[in-house]
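Heads up, there are several structures right after this.
What follows draws every value from the coordinates through simple rules; no lab data is involved. Quick caveat: nothing in here was measured; it's all calculated off a predicted structure. Cβ atoms are built from the backbone, for glycine too; each structure is taken alone.
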Structure 1
Amino acid sequence: MRPIKNIICRSLFFLAVLMAFPPDVVQAIQIHGMSEGIYVHQIAHLFFMISMGFFIHWLRRGKLVKEAGWRYMQYMAFFFILWNLDVFILHFLDEQLGVIQVSLIDLTHIRIQAANGMRGLEIFYYLAKLDYLFCVPALFFLNLGLSHLVAESHSKKAIAGLSRNGDR
């Protein structure tokens, strides 16, 4: 339970620092440029997604998920698969098929329009744009898993050190 408390405390501190020093301009949108840029980007999403699938398979085949640290790493991989699938579909809809048009109305409002006027596609696109709902849990489980694995490694070293000193 202690690693979760540490993660929450660090996250709150980071959030407080961000709120204390807000940026003047935030440019969080990446444009991929020419068509080959989006193809390479999409291939990278597929490669990452498949890699995470193999990672889950490797963890389960080796029965490593019985340990908490590796189980959290499995959850991390699962959320990264969902995130990659989500953004792959988003890129496909708006940059490859071009069926979604997003326009800025003012600083706080955007308009999402589907080329065929399908309201369902517009709602799906809006919900899929909340991809951080997959990415943030993936990073949370990565941090949690690594924390558990490091703590376990330190405890094994401490036990090994005690057994060596006890032999003397």
Structure 2
Amino acid sequence: MVPAYCVFSDVLSPIECQQIIDVGQKNLKEAHVMSGEAEEEKRRGKISWFVKDEKSELHSLMQKCVDAFGDCVLEFFGVKLSNFEPLQFSHYKAGDFYGWHYDAHTEIHKAPRHFSATIELSNPAGYEGGGLEFHSIRNPKPEKKQGNMIIFPSMLLHRALKVNSGVRHSLVIWGHV
């Protein structure tokens, strides 16, 4: 039986997580959603992007994350990914969240997303609330542990829970078959 999601433990060390946080926070912009829903009801937070070769000081760390994602999808889901989108850095402060959504999109001009991954960059002792939650599955809330990567099919309904205090950072990756 194929799992709904899998967790790849300790993909990044705390030092590597902090390096990504330091660079990711430099170019934060308000996060938006693609649907027609009101922003304040669907998503609150900030994001920045890691585009291949654009932030060369983190190139090897970004490649490490993409490689781990591809390896895990192949091992647990039996699928080889052929393409990856730019990586998204997410910044959630107290009151920020991302409501229920699918990562797969229906935009005709874009290739469909098949698999998604979230890497927990923040130490969970530094914030309350937050974390990832999946809809209608057993064990819907993966453990919040710095450096862990949570991999799942992009059609799996999920959300980023509201941060009650502190700040939560994560890195999101999307892959195509």
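With respect to relative contact order in percent (Cα under 8 Å, 6 or more apart), the largest value across structures 1, 2 is given by 2. If mean count of other Cβ atoms within 10 Å over residues 59-66 is calculated from each of 1, 2, which structure is the one that comes out at 16.1? Clearly, the read-out refers to 2. For helix-only ellipticity at 222 nm (-39500 (n - 2.57) for each DSSP H run of 4 or more, over all residues; to 500), the calculated result is -5000, so let me know which of 1, 2 that is. Structure 2 accounts for this read-out. Set 1, 2, criterion Kirkwood radius over Cα pairs in Å, for residues 11-74 alone: the highest-scoring structure is 1. With percent of Cα pairs over 19 Å apart as the yardstick, tell me which of 1, 2 scores highest. Checked 1, 2; max of percent of Cα pairs over 19 Å apart sits with 1.
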